[in-house]
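The structures considered in this document are given below.
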Structure 1
Amino acid sequence: MSDRRFKEDFPTVYVLLAAYNGMEWIDDQVKSILNQEKVSIHLFISVDRSTDLSYEWCEKLAISDSRVEVLPYGERFGSAAKNFYRLIYDINFSNSNYVAFSDQDDIWLPNKIYTAVVKMNMSLSDGYSSNLTCFDSVNKKEWILKKDSTQTTFDYLFQGGSAGCTYVISNQLASKIQAIVGSNLASCDLAISHDWLIYAISRSYNYKWYIDSNSYIRYRQHDHNVQGALPGVSGHVDRLRRFQNGWYKSSILSLQPFLIKSINEIRIFERIKRFSLLDRVWLAANCLKFRRNKWEAIAMAFVFIFGKM
């Protein structure tokens, strides 16, 4: 566990925001971050090379608000994940108590970060995530995306802890992730999402992670989401499609360089890579260790046996 002695009256929280062509939503998101209660916010923004005025807007904000810092601009990252890896690698976390992650298009409730800090302290955890309140302002829809099913032995090899915009991690864990990412920058060019990788590193290295059953974020859904939160049958169909087109297998195997590489982790990676009939039967038999939601685990077992990966 990290040292929980706060360096100011309120805990200092570094928020890392990855932006790209976000002028339609970023003002609402940033206001909700800077209005967080009972924490000292320092917002770091990395803007992927955009075709709108996102960078200019962020620069103007940084001039007017000392809590905001915009990283040097001009590079084309090409994905939100690579933009986040840039933030993780470039920011000096030494003066923070906690680090949080933000998309450019959501809205945080005022107590989002402070509640995470309280629950991390109560549970002696170094990582935190939560359920989300998804909303589609165009179609006037709203629903809860549940991520808080009981953690299993190896769920981190097969899924993240939630959407990364719910994550809060301790300074100690942030520094550990930064060191691992810095030692494997070439592997960060792969397609694996930053939120899944952060959760996987945390669990692999035995940091305790807390998943909150409540939601303190309005998770905006629109046509430009990198990974949306499709409800019901549509969501299951989308996940099955990604499973069968090779994306899922590639993502799982991409985790290897970053993890502690325990005997059990290596055994699972080898079976996923070979994916022989015997491997598929073994994976199906152990499916309840691979997903937090029991029904998702059972569905995965059927795909292991009858599908492809």
Structure 2
Amino acid sequence: MSENDVICLMGPTASGKTDLAVELVQRHPYFEIISADSAMVYRGLDIGTAKPSREILARAPHRLIDIRDPTEPYSAGNFRQDVLREIADIHGQGKIPLLVGGTMLYFWVVQHGLAAIPSADSATREDISAKAALEGWPALHAELQQVDPIAAQRIHPHDGQRIQRALEVYRLTGKPITQWQTQTSQELPFRLHHFILTPEHRESLCQRIQQRLATLFARGFIDEVRILRSRYDLHADSPVLRAVGYRQIWEYLDGQYDLPTLHQRTYFATCQLAKRQLTWLRRWPTAQRLPIENPLSNLYRRIADQLNK
């Protein structure tokens, strides 16, 4: 490794990214972790995001965690600005940044920058919002599917903010937002190494998701959302509710369904998230693939051997 390396540890939800990153940092203190998770940036979203505990953070600090209140927006552009600053700071200390998380868009904008996509247009947004109020965001998602199926595959049918932006760009330019995003390219002052934790079998990932959700609910996931509802001025379309599980619990607390249905819906939503993440990960065909079924020590050796080459 050299002083301008950046390690990217990627993978679907429940693949063990945090555990491996913490082990790497403890074995070699010249690594320093930067979180690439769009939900962990928010204070108060701890249990549902599987945010590292205070004890773990004391042993292996994570940058870009707990930097926003749940009512504050945080975009991919905000992340790129923040992460470039953190990378430069870590390199300035003679250490190696270890970028870890499951928000694939964040890894993409680090590598490729942000496209010169047209800025927001209030009239177009109001028109889309009015249609969503009448027909619901899933109907707008179906419209997006017709004009930009790639974006529709990546965006959840209830993710109003991203559906609105994708449709807005298409209406303003006649060109899908995914086409704009592929036109980005910027030379970076550092070298990226991508490692992806992948399941050998889809069933093994589903089992890990089930175990993880059982742990999160046992730790008080529902109470966490209840506290967020009482402490912050949130609503059903708040950006933080894009985080998997939070919307489902919000709807459960509204009385829309019972506890068994909540567990079923949360599991399904998490599996859908993992599927979208795996689709995103195909964008890095030359990345080193690491099977999640191996013990952490074996994964560590695979990474260390590759970097030594």
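Where a number appears in this text, it was derived from the coordinates with a stated rule and is not lab data. Since the structure is predicted, the reported quantities are computational estimates derived from the model, not experimental observations. Cβ atoms are built from the backbone, for glycine too; each structure is taken alone.
For the reader, a short list of remarks on this structure follows.
- Winner on mean count of other Cβ atoms within 10 Å over residues 163-170 once structures 1, 2 are ranked, highest first: 1
- For Rg/Rh (Cα atoms, Kirkwood Rh), for residues 139-290 alone computed as 1.01, the structure of 1, 2 it came from: 2
- When mean projected area of the Cα convex hull in nm², for residues 155-202 alone is worked out for each of 1, 2, structure 2 gives the greatest result.
- Given 19 for relative contact order in percent (Cα under 8 Å, 6 or more apart), calculated: source structure among 1, 2: 1
- At a computed -16500 (helix-only ellipticity at 222 nm (-39500 (n - 2.57) for each DSSP H run of 4 or more, over all residues; to 500)), which of 1, 2: 2
- Entry that produces 16.6, 47 once Rg and Dmax of the Cα atoms in Å, for residues 43-186 alone is calculated, selected from 1, 2: 1
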